[in-house]
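K.L.:
These notes open a run of structures that come right after.
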Structure 1
Amino acid sequence: MGANTILRARMGELGLTQEELARRMNAALAEITGRPGDVSARTIRNLLNGTSRRPIGRTRAALERVFDSPAEDLGFSAPRTTHLPQEDPVRRRTFITSATGATAAAAPLMAQRRAVGMSDVARAAAGMNALVEADDLQGGRVESEKAALRGRDAVLELQQRNAGERVRRSLYALAAEYTTIAAWSCIDLRDLDQAQRHLNESATYAGLSQDGPTEMRVWINLSMLAYQRRNWPEALVAAQAAQASSAARRDPFFGSLGRVRAALAYSALGDGRIATRCLGSAQDAFTKAPERERPRWTAFYGQAELDHLAAVVHYNNGCHAPAEAMAHRALARIPTAFRRNRALATAQLALAQLHQGEPEQAAATARDVFSIMGGDRLPGRMRTLVGDFHRGLFVLAPSTSYARNWAERMQTEWSRA
């Protein structure tokens, strides 16, 4: 007598515990016979440890309904009384249904389709990770939003199939991730109303996933969206929700991410003292964060990004020399793959230099933004930042040759489709 490793593997593929498989089998029996099933966790243990090698009758029918496979494909032996060729599973289900007086039409569509497992989740996650990598390089694009929504739709289609609780939560997390990517593309493009709609939907999926990092990401993006809308109080409330999340309580890394968003909101509200304190708290938390595997979307946040956001906080506080120093620190550390972030930090550096009375140096720095983006059209959020610099430069040094040279370069870049 040996353990049924095939059944255990299939349960793992669907994310089923012993208790949940018992519940699913009882539900299947209710559909087949019209009466509640009596499968218990003990029944499942016997099936797994080899005590029950030839399940028959109701147990066999329920197993085959849940896994949509013949019992022999689940590691079991054929009943001793059976010497006929293996019946097709659909034919067997039809016979059982007819014999019990139930109608074949009562079987739900989900039971007739291939079950979804963690391998399907992994494939869907690979597509999401590819979108994150493209965003790191190029920034928000209409194409990225559309691709993310197609990914969301594919994940939601998987939700309509047979799956265990673990798989379902993972699929909802992926739906939230894909929808958040779509929202982030809209934020970067400055299509803020559309971003709000996507994030509202993403928040629903994140709640259904019961996944802390996924919920954290939605709060962070809501804070960023409110910041872009210049709704500073809402940006702060969303950041505080991120700080209070289960992910932030369990992992200092996420705690740091929430605190730095709060620092940005406080600085925009004009409370530089609290903003600086939150910034220091974000740095302390990040220093304490252990090295561990985290979702792919978190790859952007490291010491370099923390320095970059610190530059923004100091700039908002009117402390332009520290802002310049932090922008230099960020640029020394931002990986080359994060091209959009390097360009944003460069624009922030140019603004800090401009407000310290160094317009010529600032203009030279700002031109680097276009070089970093390699001729690609600037995302809307970056265009807003560069536009702020342009107006500031022509207030400070309107008739200089370097200002005219900057204006010519900017006009060329702005005309790109």
Structure 2
Amino acid sequence: MKLSRRAFLAGSGAAAVDLGPVWAAQPLLLRRGINLWPWFSLTREFPAPRTDYDWPPFQLDRPVPSGRDLSLLRRAGFDFVRLPVDPGPLLAGSPSVRAALLDQLIAAVALARAQDLAVVVNLHANAATHHWTPDRLYSGPNAPGFPAYRHLVGEVAGRLGRFGAERLAFEPVNEPPQSCGAVDWEELQRQLLAAARAAAPGLTLLATGACGSMIAGLPSLRVRTLAAFEPLLFTFHFYEPYVFSHQGARWMSEPFYPVLNAVPWPAKEGSLAVTLAAVRARMTALGKPPQGGGAGTYREAERVLKEYFDAQPDRPFIDGYLRQVADWAKREGVVPGRILMGEFGALRSGAGIAAAGAGDRARYVRDVRQSAEALGFPWAFWNLFDSMGLMDDVSRELDPAMIAALGLRMSA
């Protein structure tokens, strides 16, 4: 992520648009949702050279939402959940294993719908695994796992379609890894949507742009070429600026992210000097002081933080980014209610995590949510559990500050 004042000004200067309805087909209508990772994620894969999984394939100690948890979400004001599913165990397993896992998935969908929650099922390949990765499955037309993945998309869609299309949608892929505007992704997505539509004629499907479903992937997405796969929704993910939302993230490829902390939101709530002091303290605590072996990491952190504070991002910065989605929608004739912001959020403070303060995180989430709603986009917060979560993994209590930031309500 490279944030500059020039990018900030260009993003925030887009004009507001008036989106009019063009397409007649009516997909599932969504408003306010939350992701339920890692219910069908965090696997127990065997190490290489094996490519299969232990049984059961998902980690036994991962947090799994109960009927009570889902009811609490519904009472708070959520109307749908997005359910990420790692396709690895389904692809690696025997026919009987796959059938058993699909039965578990259908049971999870039924549990959520019993709490009056619609469900978006999302095949969500994990780049941290060693075999069934996004690159292997759908990085290009010659990806070795693509034929099997396309078949799985059809099989999952068929099971969901037989279960009933009411309050149910299917997202065949998560964050495609192709570069923004990649022609390969257009063809791969058509094949995946075709497989799903053939198996489930009435099921709402979700399409996305390339480059990790970021906003920059939308301009090359031509909606009318996908008309045969109606009913359709369109989705993107939003975490800008990453220097704020992913401060402290250990999984990011750039080495400076784990040492970032005390980055404020909006930027005017803090200062470069205070944040850099926090970064130096964090690096010293990690045994990588900036005056020693961590000098290169510190210089890079200093550079991106200077850009951040020079740009002074705030709510108008977010508005400018999301207006790019509205501009795309106007060009393509898509009403805003059919464009799902499928992920957004920020790391929270916690043991061993260098992240945003609670007030900064709440302000950021509120600003993103309000900006999306002002443009008419439904949204799904990331996440129910983990370091970006809304619910404590142990107590199963909702975070009241985040509930307020999402414009929801605490229930008894």
Structure 3
Amino acid sequence: MEQDSAPLELDDAFVQDPYSVYAKLSAEGSAHRVLMPPGVPVCGGLPVWLITGYEAVRSALADPRLSTDLNRMDRLFAQNEPDRDRRAGFSSAFSSHMLNSDPPDHTRMRKLVSKAFTTRAVEVLRPEIERIVGGLVDALPDDDTVDLLDAFAFPMPIRVICLLLGVPIEEQENFKSWSRALVSGDSPEAAAAAATGVLTYLGELIERKRRTPTNDILTALVSAHDVDNQLTEIELVSTAYLLFIAGFETTLNALGNGTLHLMRNLDQWEALREDRSLLPGAVEEFLRLESPLKHASFRCATEPLNIGDVEIPAGDFVLLAIASANRDPQRFDDPHALDVRRPTDGGHLAFGHGIHHCLGAPLARVEVRVAFGALLDAFPAMRLAVDPEELRWRTSTIIRGLHALPVRLHRG
């Protein structure tokens, strides 16, 4: 049946605490008509179907009738939102990559990138990741209050992705300022300028890789375009941009969100201090409890489909609530609690499911494990420097991340 009631208007209260809304909606079914929160870039106020609950979200993530194709999305925005400026993020060089494509284009692009993110390939990078993390930890002050996001969680994954892309060390400073503008949410104009700056730089870097190939993933992508004709020029630049954005957002938020919950549950912090063998499972628990992406990227229905007892018409936008799935009480015992000893076979969806399962998951896992190991070694008495209720979550359709995370550092 179709849902006849007026859409639920999401607001800042939802941004700050989506879980109470998910719980209320899930009690009513799996598919819910909502309006996106005002102020969310590109899609504020947009009517969408929000899918909640583990089984419904997992099934929808793998449903080929829910398309992520950029061109299809662009046409839908033209029908639903005539203001072209608000749709800019969907219809530019920023978006012509595998995350916004369906097979066979998705299959072709993903295959070109996948070799760089296998578990084996990532393990080869571990010494460099440990060196980057160690340098950042050594630079942190002792017995002082810092924003852990700005001083540590933010620069670490940027340095790693710059390593993968072959960005010279002396040129990485620009990526820090661009990244800050992109994640802050303070100024859409500054974010747009930063995104343009990244694209311009990547275009220039691609030309340098053509002239002087190096041993990195960007050189491999240039070869795929120039030699094998497997990427268009716009796909080449856009794929590099996707790797940059995805390369730091997931790790940044996994570190920040995990630290917050450990600081709010110091018995769990102490458990990790005493037994580092718990760390791999703890990272999975951080990802489950406060997923770095609260929603998967936008889908649209290519044909009518039923989710639960609701029929979603063809052409409607669909948003899949990963964060709801990962706290579904029908799937996870005591789902709102942090438990670093929780069995890891629960199958959280923090990295998605199906053909769009996060390609960088092995890299993110290694980065987060190494980072928490270093923090536990260096600052065993680290504590939150503010009341948790003072912390604010970023206004975003997809991202679940904090604006800042002030902590008091204490070395051993």
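Here, each number is a calculation from the coordinates, and none is a lab measurement. The model shown is predicted, which means the values in this text are computed figures rather than measured ones. Cβ atoms are built from the backbone, for glycine too; each structure is taken alone.
K.L.:
Using the calculated result -12000 for helix-only ellipticity at 222 nm (-39500 (n - 2.57) for each DSSP H run of 4 or more, over all residues; to 500), pick out the matching structure from 1, 2, 3.
P.N.:
2
K.L.:
Which structure, out of 1, 2, 3, was relative contact order in percent (Cα under 8 Å, 6 or more apart) calculated from, if the result is 21?
P.N.:
2
K.L.:
Say we calculate distance in nm of label points 7 Å out along Cα→Cβ at positions 209 and 329 for every structure; which of 1, 2, 3 gives the highest result?
P.N.:
3
K.L.:
Out of 1, 2, 3, which one gives 107 for volume of the Cα convex hull per residue in Å³, for residues 169-344 alone as computed from the coordinates?
P.N.:
Only one of 1, 2, 3 returns 107 for volume of the Cα convex hull per residue in Å³, for residues 169-344 alone, namely 1.
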